[in-house]
Structure I
Amino acid sequence: MHWVPVAALSDNYIWLVADDEGNAFVVDPGDATPVEAALAERGWTLRAILLTHHHADHIGGVSDLVARHDVEVYATDDPRIQPKNRFVEDGDVFELESPKARFRVIAVPGHTRSHVAYVGEGFLFCGDTLFSVGCGRLFEGTPEQMLASLDRFADLPGDTLVCCAHEYTAANVRFALSVDPDNGPLRLRRDEVARLREEGRPSVPSRLADEYATNPFLRVDSEAIARWVTAQGMEDATRTQRFAALRQAKDTFNA
């Protein structure tokens, strides 16, 4: 598989993946124009569209792509997601014929109530649930739901590529260091991201194993995060309360 994060809108990435013959699928095309440009540049043919949730910056380009390409559109039954012709739900496994690929659907409510992720072929297409060194805001879900959703990624291989939908890593690293300043892998990630961005390159995808080493929202059970939460006056916090404290702090973090 050949993959490229297509930069779109202000800070989105639209994931475009193709086989050696140029058969491609796209994930969360919020804007059709950069997708069309990327397809034309590489001589690829679009065969399918995978959608994680209903926000406009993830589905805004679907109608235009459907009008121009013979594609199947995979999404949940949320009526806010249109157009679509292949309905998916938690636990479904489906195969694309071209490119040949197999994916499992994981329900990950929290950012939105009907958010899903797609896992397969070494990829985790997680939309706005998991970011590199961060996680999505809770627009329609609760901290308990989002933490349970993130927990569902724990059994995936460490070399799984985390294909998130935004270039948020540098800001996420700054927040993570404010709560976990002695984390060596996190400091290395800070330097790596700075270099990548200076070179005009994306900071993603990341490896899932690296996320577990650096991402505070995946480290709510670590001693470092427990110490930080205690310092906030929550000595006996549950893991859900630790997660909620992190998410609230990130929502107001300005450094």
Structure II
Amino acid sequence: MSTAEPAYGLEVLAFGPHPDDVELFCGGLLAQMALRGHRTGIIDLTRGEKSSRGTPETRAAETEAASRVLGLTVRENLGLPDGWIDPWAGFEAPEAERARAAPVARLVEVLRRLRPELVLVPWQHERHPDHEATSELVTRALFFASVRKFETVPAHAPFTPRQVLYYPMRHLAEPSFVADVTAVHDQKMAAVRCYASQVEARAEGPQTLVGSPLSLTSLEARDRFYGAQIGVSHGEPYVLRETLGLLDPVEHFRRNSFARPLFFPGSR
């Protein structure tokens, strides 16, 4: 059996239920990685066509602008139905059709084709059903991407990423680590503001959570809160489902040395 290093493509690939979700909650990490010369990408599962504001055409133009701000290498939209993301969709189709019909097969195809080292996935607990469904759907696809007999169209070799990170959104999950995004926080917020149809507070029209007057203020507070946990100005939380191993803890902490934190986890 070969133990050779897998042939990776992108360094970082993030999955989001709707255009703007990734920018809001892990745009800082993507901007930071692009700044360091890594190839980054976003896969949006839907076009956000059920949004109370804007149109799919407006959202597409905003997405293109935000992608430029973040310096993405790849951005794709799978066009799944907004409001109907279903981890089990397509499994009722005959075996011969599942490689085309099942959304999980489409995600497996993306993972095998782009071969990212690091995959970012929404955390499993969320207020929006599409967000929770996306977490389960992408998690399912990550498993099947390594299964040799799981078929996709077009076909690609099986693939397993180096690491999977889950990003909390509205729920305050206990992070496995916090990424320092201080240097790129203005860039992150510029990408978020590209979605003017969604995030601008308006007196007229439908009122939404992301478009409420305190929405961007709360996002700023969130990033400052997590930054304070590692002694920096702005941070983003990420969760690992498995235990992280270190070959050389001394070298790791030399390269990742931070000031004293201002807040501490409550569960320890």
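Derivation of every value follows stated rules applied to the coordinates shown; laboratory data play no part. Because the structure is a prediction, the values reported are computed rather than measured. Cβ atoms are built from the backbone, for glycine too; each structure is taken alone.
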Structure from which 1.4 was derived, distance in nm of label points 7 Å out along Cα→Cβ at positions 13 and 101, options I, II: I
Per mean count of other Cβ atoms within 10 Å over residues 85-92, the highest-valued of structures I, II: II
Structures I, II, by relative contact order in percent (Cα under 8 Å, 6 or more apart): label with the highest value: II
Comparison of I, II - label where distance in nm of label points 7 Å out along Cα→Cβ at positions 45 and 77 is highest: I
Of the structures I, II, the one that 19.0 was derived from, the read-out being mean count of other Cβ atoms within 10 Å over residues 141-148: I
For 20, 42, 25, 13 (P(r) over Cα pairs in 10 Å bins from 0, in percent, for residues 133-180 alone, calculated) the corresponding structure among I, II: II
